[in-house]
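Structures incoming, each one as structure tokens.
Just so you know, all these numbers are worked out from the coordinates, no wet-lab data involved. No experiment lies behind these values; they were computed from the predicted model shown. Cβ atoms are built from the backbone, for glycine too; each structure is taken alone.
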Structure I
Amino acid sequence: MLAGLRAAGEETRLRILALLAEGELSVSDLTDILGQSQPRISRHLKLLAEAGLVRRYREGAWAFFRLDESGAGGAFAASLAAWLDRADPELAADRERLAAVRSARAEAAQSYFASVARDWDRLRSLHVPDDAVEAAVEAAAGEGSSGAVLDLGTGTGRMLERIAPKFGRAIGVDASHAMLAVARANLEKAGLSRVELRQGDIHALPFARGTFDLVIIHQVLHFLDDPGRALREAAAMLAPGGRLIVVDFAPHEMEFLRTEHAHRRLGFSRAQIAGWFAEAGLSCDLSEEVTSAEGASGQLSVMLWRGRDRRVQGDFPLRKNSSFEVA
């Protein structure tokens, strides 16, 4: 406790803790927000990490930090951040700059999506063929139900083409108008005009909690600042016994995907996803690498995880006339 007090007892480090209480950030993010040099910010972070207040992990050439939720130090840091006066002008200005950093990043990702809307599927050629991934998702989804499926970050709508016929209702959400236009055209061409498409934020979905039998997040998490938050929001959409399927890359070091294609994360480990599932109240009952029929996996390894809502053991499908929209 004394080490934590000593580490936190400095103005810049208090500001860092307040920012990390809002979510994990990179060193670059913190230098932009606080207007201080990288060596100085790194020194502050080192002291906070040594005191057990924050946790550091590397991802490719980047380093990310968050409050250390695994021990007493992280709990102390969170309590300290909550105690700070949010109306303080300096802390308020920090939050404004944090919002600007996140907004700029989101705009860059959305601009990227818009620029590649017409050939998005072609860009997936770096990994195992799409049909192998789609087949794995279908297998993990099971036989379907008369209830509802939600596809988050639906992109071109391809997953909905495969999964929607198995469910009574299907909804796709994407942040990009351009991608939704492509998805709408593809679904209409496939005779699936009943599928609903919504523009929305994966972190703040416009649906009632507990209303979907299945939620799919296919190749989306690596674009996000806070994947854990997105998974918690997705899990909140699940009906009792519902399932969440996540498809994304295993950890890799292809930095060009970050710089040229707006990837925020260079893949995820089995432990990372399982940990986020647990935080969201899900049990991870499937974790597997997706390979082609020939056993090939491509330049990037694709992983599939399935989490199940713990509230019951069986499935309780929703009726077709269930209400989904938030009032």
Structure II
Amino acid sequence: MIEKHFLLEEADPATFFGAGNANLRLLRALRPKLRIIGRDNVLKVMGAEEDMAEFEETFTALQRHCARFNQLSEEEVVEITRHGDRNTGEDRNTIVYSTSGKPIAPRSENQRKLVEAYFKNDMLFAVGPAGSGKTYVAIALAVKALKNKEIKKIILSRPAVEAGEKLGFLPGDMKDKIDPYLQPLYDALQEMLPPAKLQEYMDQQVIQIAPLAFMRGRTLNDAVVILDEAQNTTSAQIKMFLTRMGWNTKMIITGDRTQIDLPPTQRSGLVEAQRILHNVPGIAFVEMTKKDIVRHKLVSRIVEAYDADARNKAEKEPGAAATAPASPANEATTQPLK
């Protein structure tokens, strides 16, 4: 009789054990020669050595399946325990799976270009209208890298320009003040990671979400770092952010040139970065368009209406184009990958 402890490092314990520990009870029934005790994120197993070796293979397959698909049904427990995990083939289009087990994959040609550019470059700019999926796809790529243990952390950041430098007047501590500006990033993560696992990652600083100002002075190694709403950075801010890049790190910068909230006299750091860095090897630029919008069908119509209004103003008032730039043409352009 031997005893071994199996740690649930990759899979969410609540998902692995099942509702009301249904999966754990089923696992005990399928392995009657073993005594299996589950507590927190640990399985304590006692039994004969030959039975333990077989269980170890089963546990590894169950945990891998649970981590990959964010779910583990009783039927899957039976199938994997008896026959192993037959669903090991990689779908080339799928980035990760949602908490409901649905595949998250590129849904447009330019989203596919974004994914391709990510794997071929260490720094990537994804620029386009609201709803084109640029931030969502970027976070999915980061979660995939974390699950595959290619990196040690995910760092997500946004400029809190909407606060007008008046965060001190808002109630609560710093987290309470900045969370509303970071909520879109939380929303995406909550679709891709079970609640307990996401909270664990946040508590352990494996996933960090912070305003852009908090990046100063840091060197970011072994990470995927995403800067969202980059159109609202100044030239100094985006330079500061880009130079935080360390070893084994990828950076994804997303933004929409038509939604700049900076004062009219201040040039967007995103626009400056595109002008200065467009020929630098290892940096890719992917332009998203209205065709990539995957929100409600009305969003595309709203974007088109505002773009048309901006064009009309630009024709009547030559200076208006500088403050309300139109989105790129329908035909997307991708900077040649280096």
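Quick check: 4.6 is what I get for mean projected area of the Cα convex hull in nm², for residues 159-222 alone, calculated from one of I, II. Which structure matches? Can you show the working numbers first?
Working: I: 4.6; II: 5.3.
Among I, II, the structure yielding 4.6 for mean projected area of the Cα convex hull in nm², for residues 159-222 alone is I.
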Have a look at I, II and say which one yields 36, 22, 19 for semi-axes √(5λ) of the Cα gyration tensor in Å, as calculated. I
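To which of I, II does the computed value 13.7 (Kirkwood radius over Cα pairs in Å, for residues 79-150 alone) belong? Mind dumping the intermediate values first?
Numbers: I: 17.1; II: 13.7.
The read-out comes from structure II.
If mean count of other Cβ atoms within 10 Å over residues 239-246 computes to 22.9, which of I, II did it come from?
Structure of origin is I.
Can you spot which of I, II the value 1.2 was calculated from, given it is distance in nm of label points 7 Å out along Cα→Cβ at positions 135 and 191? Could you put the intermediate results ahead of the total?
Values: I: 2.3; II: 1.2.
It must be structure II, since only it matches.
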